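These are the structures, in structure tokens.
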Structure P
Amino acid sequence: MSKNLVIVESPAKAKTIEKYLGSDFTVLSSIGHIRSIAKKTKDGTPPIDVKNGFKTTYEVDSEKKKVIAELKKAVKAAETVWLATDEDREGEAIAWHLCEVLGLDSKKTKRIVFHEITKSAIEEAVKHPRTIDMKLVEAQQARQILDRIVGFELSPVVWQKVPGGKSAGRVQSPAVRLLVEREREITAFEASAKFKVAAVFTSGNEELRADLTTRFDTEEQARAFLERLRDAQYTVTDVTKNPSTRNPAAPFTTSTLQQEANSKLGFSSKATMASAQKLYQEGRITYMRTDSVNLSGQAIAATADYIKRLYGIQYSTVRKFKTKSASAQEAHEAIRPTDITRESVSGSDYDQKLYDLIRRRTLASQMAPAQLEKTTITITISTASEVFEAKGEVVVFDGFLRVYGGKDDTLLPALSSGDTVSLYSVEARQLFNKPPARYSEGALVKRLEDLGIGRPSTYATIINTVQARGYAAKGENEGTPRDIIVLQLLGDDIDREVVQEKTGSDRGKLVPTPAGELISDFLTDHFTQIVDYGFTARVEEHFDDIAEDKLERNQMLEEFYLPFHQLIAGSKDIDRSKVGNSREVGTDPKTGKTITARFGRFGPMLQLGTADDVDKPQFAPMPNGAKIETVTLEQAVEAFKLPRVVGQTADGQDIKANIGRFGPYIQIGKLFVSIKDHDPRDISLEDARALYEAKLKAEAEKTIADYGAVKVLNGRYGPYITDGKKNAKIPKDTDPKAITEAEAKKLLSEAPAKRASPRGRRAKKAS
């Protein structure tokens, strides 16, 4: 073992750092956090003792015991220990936990930080060690304690009072509220249409596209205008040229990187951060969690030199951008390449695309503005007062557009005032105004940042959590067809055509689920502070204040906890039956019973009859695309026609089609087959049989051995043994195909019992 032991949190980071330190240094990894807040304590006291200054009991994560044993051994053998975890609050907290668990003195142990993993940065950090910043640690503790308190106290209320409720998070809940509010804006939006007139003119052999500056409210007005064009002459009355300048954007912060990678590359926030972390750990980019747009003087000089050598001195413009964020402890430098001359990196296509985006954005930020010339040509009509305008843009000097955001010129013919042009074609097309757009992942990150909710280290987690909890989902709908009226002047006649366009597409956008809408409404009604944007932003500011030694940790926690706990205490009076919408849809013509739309354990559903009826009520899933507020009686009656017998299999078994918790399916005996792309009301026997055969084939390939009650199966994570109630892993050195029935039963008996879900544990306790 070397004299010096360096501990980082990532094996990839350890590998890169070890290249730059001499033989006197050994670099080991904690593999992330090693401790978390305990679920329960040995003496029965709360893991977070609110009455005793929020004293917190931590426990070592079970899978980290071996790692800690190795680290303890290495610490004993080393003369000096260096903690080199990430430079933000999470990294500082990991360093503190390492001191606590490894028996190191946090006031003396050397702490080094750097925002890029390069030889010069590592060597500089070793020259200037510090000790652990306990204010940063306390800020991280405050965030973790608050999140645990909210989850621990609020989630049981959600389980008890909200049908199908899962949990509620302190930062995720305002994000869900944003999605819900936007969805309701879209629902309430009333579309209106105007007619836009577009024409193509010719001048010699060149074409000129132009739009009428006036739009018409009705088809009659648009038609009347086109009729006036039958014998019209068209004259250019004005040609205006305006020079303009376009400046590049600042280098990337965590937020802007996620936004741009989402819009330009289609990356999710999670994928972006995973790739960025890999690039950082390999020493290719600076630290990827930052809200700073600053570049170091060295980086600016190196970038300017590279631009001058590659493109010419006229392309270089040195810029220093100012960071708006106040969270200075995480604002060291923007995300940039550690070596601006490196064009490619090893790794996946994801990594290369993201690196290229970061590199081009950094280069562009230090390049000259683009010089543009915008031209507007005005064309008058001899038979009407309205005018057409043609607009073009020419890049006179591309500047930063050479590397980032460049586009083709929109060239216009060389025309002068007084020239005449000929009409080639003209049409009036009905255009509907658009509702507010649903949030993409990038757009939601931007909105959260604008509101002051979340920080660079939390954006991706927020986006991922709201989807993992089932409160939002990525849309898959391509939109529904809508009729559009198009009028065209053809000679002396006006042709009317009705074409279709798709409207309302939510593909790739974040759409709140019914469960998301329900939980958001519940929290808004009963726990306003949890979903209040201003309150959540102030809490984030308080974390910053703790980090900067402007606010005591416990004071901040008390100010949050006391009013929050009062709301929890009063929640026992909330009437569960009044949580969630319930609407009487109408009377079923066949039975005369009332059909009600309401929220059940697994989401919106329909109920035929009531609990007071002689017969038990019947239930049906909500029709696809319908909501409690919008489902019609006709849709509801159709829903109760399921399950439907489609026909029989080749061996005479009934094939039943239905809609369940996870979507439409067919059932043959005890076998369920998803029919996601089919409607259970009209799926054909041919399609149903084909899906059934494909399922049987997949099931056969899944089965390694079948001993009746006990089976050896191929699973998602490899082969395993199951009896339907309990699963057992197969040892790595054992061939699954060679396992006998007796061996399978033995492995199954030795396997730990399945852990009950939180809901299951509560039910057992209650009984």
Structure Q
Amino acid sequence: MIKLMKHGAYLLNGTELIEDDNTASAILENKLGTVPAKEEAKKNTMAYGILKEHNTSDNMDKLKIKFDCLTSHDITFVGIIQTARASGLTEFPVPYVLTNCHNSLCAVGGTINEDDHMFGLSCAKKYGGVYVPPHQAVIHQYAREMLSGCGKMVLGSDSHTRYGALGTMACGEGGPELVKQLLNKTYDITMPDVVAIYLTGKPEKGVGPQDIALAIIGEVFANGYVNNKVMEFVGDGVANLSVDYRIGVDVMTTETTCLSSIWTTDDQVKDFYEIHGRKEAYKELKPGKVAYYSGVVYVDLSKIKPMIAMPFHPSNTYTIEELNANLEDILADVEKKAQISLDNKIPFTLRDKIRNGRLYVEQGVIAGCAGGGFENLCDAADILAGHSIGADEFSLSIYPASQPIMMELVKNGAIAKFLETGATVRTAFCGPCFGAGDVPANRGLSIRHSTRNFPNREGSKITNGQIASVALMDARSIAATAINKGYLTPATDLDVNFSKPKYFFDRTIYDNRVYNGVGKPDPSVPIKFGPGIVDWPSMTSLTDHLMLRVVSVIHDPVTTTDELIPSGETSSYRSNPLGLAEFTLSRKDPEYVGRAKAVQSLEKKREQGENPSDADETLRNALEAVKKQFADVDFANTGIGSTIYAVKPGDGSAREQAASCQKVLGGWANIAKEYATKRYRSNLINWGMLPFIFKDQELPFEKDEYIFVPNIKKAVKDKISEIKAYAIKPEGLEEFTLYLGEMTDDERQIILDGCLINFYRESNAH
């Protein structure tokens, strides 16, 4: 059972909630003898204390955060380091861990994956970083084992950078935010609201962390209850969860669109750090005696049932019991919702999975930062022990999250239990989470204990007529389904003796294989560049006025970063901005790249001093219409670029390429009703793109029409947030309003300069 409070709330002594309604003052007066000032009580959250400790400004409303350490994987660190190098990088100022867990199995493009790895190793040597070779650990498990610490802050270039269960506030952001840290700059945000996630009770046997997480996501995603806020886990129920269990819930908080997370810590967390040989990293964290939260998610753990998130979003949740009891109706509804994501371009059905009145799935995967933890896999092994997954379509793949976990599973016999069933066990790899491993057959359905189930996250290609789908489940119910040969089964249907073996961490593998150059940069080390590693192209600074052509219009309620730039096989091209840009919107609007390039060619003519309207009649007509009202406008002061419209873009990954690929193709803005995440909006800004908001219901423009935005450079400089723009129609100009929203002075200058690289180049020049 989950309840959302309609108001904020006071938490007394970490145990008693008092909702901030019209009865709160009397209750507080009775209990405390006074009514605490709300603003003072906000300072007693754990989140406030950690943010204050890391804030370098003297203003706790406008934070300038410096992180304790950074982490990236092999489809982000090349671009980040290349950007930082172009901006003046000399050495890593804080520990920076480069893991290799995303492109370790992809074979697209020949040598380019291993070329990127060698680039990372040479940079770790040159600039003083940590290099974790392929197959050793997924990014977040290594961070949990070796980086986390109570009260610390970690910034990662992966959206699931979440270590709150270990007392560490962590954020996943686009690469440019890490570049800023590498250049000794700050992470600038307004003080976020903090929402209490109050846990009480104890989970039923067979209910796992993914079940708790999906239940929460299902309640808070669509309504934005925790959007860009910090989720602070408190309550008596925390003590009833093992640390591994807490981690499994915590990593999925990303799917709520929150900013970060933090949990109370206790002796179990202390034991975690002692097991990992880092007892100094522990300290007790808990709210003050009276803490105020802007909202409360009340979770009775004992009432949570095994859950399933149906395609194509982690918030599309049902209990497995509910799904099994209403298969036809629920699957029909899921199919209907799916067609919104698929733009009705390809037939999609799940009702053909009903066999003898039960739902049959073809594949199970337990993997990565969410599913590959020690306790998840031990419980799954106990369920599977002595059974067979069968010799039909159903398959099961297991990916331990790190080699130390793998080694312990070998020692305690869990690996043997898996292998005996017919399951396969792989090394640490994130591929099943983003479509680069275990791709199902066409029209297949995969159940996964991983993080996301967006369209194409399993690796199929809609534009090639392929469609498969993923449903998210907990490892325990996946194992229960496996012993029933692929027929959907909740783990609570089984009577299993969970052995709960103790975990022993052995860091010998890391000592033998991980390069640790922290504090030991060697400028003499040459960087190794493979032929697929390409510098960022030059980018133009903002002009006085803009002529924007609308090259794509997306009416979906939410547009994910996977739809803006696909994952899967494209990840191998992320070291090549021009090569990767060819895939932009390829699974959502395959004509986008051609349209954007056509507009970009006009801008290039303008920059070379030619008259671009000579090559494009539509542009010539647009300029003539504009000059009737704005006589001083010409192509000397008016840039030409493309823009897309989407209702709510940016849900999902932190990948900066969702924005940078548009920029590389000549994009100068996005227009949206709202942005799904703070990080996507930040990515737009860092790549010099205007994050416009359009508030009205009916769009004044259509695809392929031009929009004229006069005096945009002055508006950005003068901090004007309300922008007059004009849709250029055959009958003339139609005025409408765009909004820029709040931006820091640096963010405004980044847009004026054209991108973050230009901003730092200009700063260094002066």
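General remarks:
- Label whose coordinates, when FRET efficiency 1/(1 + (r/R0)^6) of positions 9 and 465 (r between Cβ atoms, R0 = 41 Å, to 0.05) is calculated, return 0.20 (choices P, Q): Q
- Computing distance in nm of label points 7 Å out along Cα→Cβ at positions 73 and 313 across structures P, Q gives 6.2 for structure P.
- Which entry (P, Q) yields the derived value 25.6, 82 for Rg and Dmax of the Cα atoms in Å, for residues 233-680 alone: Q
- Which entry (P, Q) yields the derived value -9000 for helix-only ellipticity at 222 nm (-39500 (n - 2.57) for each DSSP H run of 4 or more, over all residues; to 500): Q
- Identity of the structure behind 0.75 (criterion: FRET efficiency 1/(1 + (r/R0)^6) of positions 161 and 609 (r between Cβ atoms, R0 = 30 Å, to 0.05), calculated), options P, Q: P
- Among P, Q, structure where percent of Cα pairs over 54 Å apart as derived comes to 27: P
- At a computed 2.5 (distance in nm of label points 7 Å out along Cα→Cβ at positions 137 and 657), which of P, Q: Q
Readers should treat all values here as calculations from the given coordinates under stated rules, not as data from a laboratory. Keep in mind that this is a model prediction, so the values were computed, not measured. Cβ atoms are built from the backbone, for glycine too; each structure is taken alone.
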